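None of the figures in this text is laboratory data; all of them are computed from the coordinates on show. Everything numeric here is computed off the predicted structure, so don't read it as measured data. Cβ atoms are built from the backbone, for glycine too; each structure is taken alone.
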Structure 1
Amino acid sequence: MKKIIALLLTVAVVFGLLSACGRTEDKNELSKITIVLDWTPNTNHTGIFVAKANGYFEQAGLDVEIVQPAEGSAETLVASGKAQFGVSFQDSLAPAFVGDNAVPVTAVAAVIQHNTSGIISRKGEGMDTPKGLEGKKYATWDLDVEKETIRDVMKADGGNFDLVELIPSTVTDEVSALKSGSVDAIWIFYAWAGIACQVAGLETDYFEFADINPVFDYYTPVIIGNNSWLDENPETAKAFVEALSKGYTYATQNPKEAADILMDAAPELKTNTELVYASQEYLASEYIADASKWGEFDPERWAAFYNWLNENNLLEDKIDPDFGFTNEYLPE
């Protein structure tokens with residue numbers, strides 16, 4: 001009987017060790033996640049690459065693949081489940097949120113706290129305020145929201161949008177386009193194109209839409225997630241966003257080192273290191289800005305822009321101004 005009991009105890013111990021090993025392996029297995037960028041790597045994305053390079057994703061139990069949108073937009077790829085997360089923009093999401101084919105995605109973090117886009121022009125040609133666009137050549141994407149935005153700020157400045165000469169935009173290099181005189185004014189995101197003009201020594205005038213009408217202080221860019229995946233994996237989603245938060249916080253505190261990490265991940269950026277360093281320095285104060293933490297959405301600011309879209313009938317249907325974002329996945 002003693003031999004039988006000893007044998008049973010030995011089996012139990014071995015079984016327990018095997019079970020423990022199995023649990024350890026499960027615990028150490030990384031959850032695979034794909035995040036799709038909106039464009040080629042740039043300083044908007046630095047925190048993502050920092051989180052990967054510095055091991056923040058791995059520490060959170062995640063194996064994260066960062067991809068560029070070879071086919072379709074980030075919204076489409078995330079909505080279809082081909083990626084769990086992506087980079088998008090509040091204004092781009094609005095038309096995708098309405099209609100019969102509304103995309104099942106939610107903005108889970110704000111990459112930059114305030115809208116830093118506006119109109120840039122050659123210095124001293126009178127376009128330092130919106131009214132100055134009258135009679136000038138503006139490179140347009142011919143989008144309703146784009147044109148209504150410019151109409152709004154021009155009206156506030158006493159100008160008439162109908163007097164602007166709209167030139168179909170083929171701009172890929174804002175510095176060259178302005179220097180050549182092919183256009184007079186371009187809608188840019190200052191963190192890249194504006195800084196590029198500075199680095200190139202091109203003197204410019206610039207105004208931001210949000211400075212003229214606060215309704216345009218919407219969120220651009222943002223991190224979006226697939227709704228079904230978020231519902232089914234809330235803890236993994238929180239771990240991912242927390243790792244991102246660490247990445248962007250590091251970029252805020254260490255812009256040069258963060259820029260080096262970005263360029264190591266995207267060596268093509270090393271053709272203009274001065275631009276990357278300067279852009280990263282600029283964004284270091286914009287990722288969090290006056291928010292209590294990185295990624296946080298102000299519900300009133302989010303709703304204000306969607307209310308403006310509704311008031312100006314710029315979507316095929318009305319949009320719920322409080323729809324499409326959440327702060328619930330952000331770290332405490």
Structure 2
Amino acid sequence: MIFHPAIVALYTSSFLMACMLLYAAFYGLRIQRSWDLRSGSELQLMLERRTYLISTILSYVFVFELISFFLFIYVADHLHTLFVGAMCAAGTLKVNGYGYPALILKMVNFMMAGLWLLMNYADNRAYDYPLIKKKYLLLLLLTPLLLLEVFLQTRYFLLLRPSIITSCCGTLFGSGNNALAGDIATLPPGAMQFAFYLGMAANVTAGCYFYWRQRGGYILGGLSTAQFIISIAAMLSFISPYFYELPTHHCPFCILQMEYGYIGYPLYGALFGSAVTGMGVGILMPFRNIKSLAETLPSLQKKLALVSVISLVVFFGVVTYRILFTDFVLRS
């Protein structure tokens with residue numbers, strides 16, 4: 001195991017997070033079984049008091065989950081100098097079989113944690129907590145995924161050995177790699193650019209339409225999900241080479257480094273932020289008819305749609321600026 005302050009921080013916080021999740025999940029299960037706001041029983045009063053504490057705990061846990069995704073990537077990138085063959089986080093994550101599964105699961109949990117926070121925020125705006133069972137059901141679904149993430153992350157760091165020779169990003173994301181990442185990287189740039197900009201236009205239009213008309217929330221949620229997937233594929237296919245000005249360099253991690261101005265962090269932050277807020281609009285749509293949420297929920301969804309559009313425009317602007325104002329041209 002490599003002892004590094006950031007790794008120790010991830011270890012400690014992950015252990016504490018796992019303990020708090022198990023505590024919250026225990027009461028979440030009791031809430032699923034016994035919550036009844038019309039009851040004045042001792043159990044109901046106890047659950048009502050507990051839910052304030054649990055919601056506060058989970059808010060901190062899930063906010064850290066959002067931060068830990070980028071911290072995990074930062075640590076992996078920072079450690080690449082310790083491994084022969086690694087040029088960035090791509091090689092460090094390949095040192096053992098737990099790196100990329102942990103990263104993918106962290107990405108999924110990032111989305112789900114963000115959606116839970118939005119649902120919790122909406123629920124706390126109502127006097128009768130109409131979403132309490134739904135948000136704790138989501139918690140019960142999310143808890144095993146987060147515990148699995150803690151396990152994969154722990155195994156990944158425990159099995160790091162500086163003596164291991166790993167692969168560089170050119171090998172992992174090159175045309176000669178038969179893995180999914182290599183297949184995506186070799187997709188026709190012209191077709192991917194068309195899909196990227198078409199999806200971007202549709203997503204921004206849906207967000208603006210919802211902001212002004214308060215309609216099409218499900219469409220916005222679906223388009224935000226689709227555009228997130230397309231944008232990740234586009235990063236591998238044609239966006240990354242424009243930043244590196246090399247047609248064979250498709251790594252999505254090198255843009256996180258200092259020589260590229262750490263542009264990857266705000267770029268990915270805008271992309272993930274747009275996806276979570278856009279999906280949040282769709283997730284909250286079924287609850288608009290609840291009486292206690294009738295006044296607050298439309299306003300919240302409107303703000304989420306605005307944040308989603310702004311974040312997506314930021315991502316779009318940075319990418320397009322780089323494509324237009326460079327001498328490099330990626331041939332189809």
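To test your reading of the models, identify which of 1, 2 gives 1.6 for distance in nm of label points 7 Å out along Cα→Cβ at positions 36 and 52 when calculated. Mind showing how you got there, number by number?
Values: 1: 1.6; 2: 2.4.
The read-out comes from structure 1.
Suppose you compute helix-only ellipticity at 222 nm (-39500 (n - 2.57) for each DSSP H run of 4 or more, over all residues; to 500) for every structure in 1, 2: which one lands on -24000?
Details: 1: -12500; 2: -24000.
Only structure 2 yields this read-out.
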Task: Which of 1, 2 leads on distance in nm of label points 7 Å out along Cα→Cβ at positions 124 and 316, largest value - done: 1
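Identify the structure, out of 1, 2, from whose coordinates relative contact order in percent (Cα under 8 Å, 6 or more apart) was calculated to give 19. Walk me through the numbers on the way to the answer.
Details: 1: 27; 2: 19.
Label of the source structure: 2.
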Task: Which of 1, 2 leads on FRET efficiency 1/(1 + (r/R0)^6) of positions 156 and 180 (r between Cβ atoms, R0 = 35 Å, to 0.05), largest value - done: 2
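Upon calculation of distance in nm of label points 7 Å out along Cα→Cβ at positions 92 and 116 from the atomic coordinates, which of the structures 1, 2 produces 1.8? Could you put the intermediate results ahead of the total?
Details: 1: 1.8; 2: 2.6.
This figure was derived from 1.
Using Rg/Rh (Cα atoms, Kirkwood Rh) as the calculated read-out, with 1.01 as its value, let me know the right label among 1, 2.
2
Say we calculate distance in nm of label points 7 Å out along Cα→Cβ at positions 68 and 100 for every structure; which of 1, 2 gives the highest result? Could the numbers behind the result be given before it?
Values: 1: 3.6; 2: 2.3.
Biggest value here belongs to 1.
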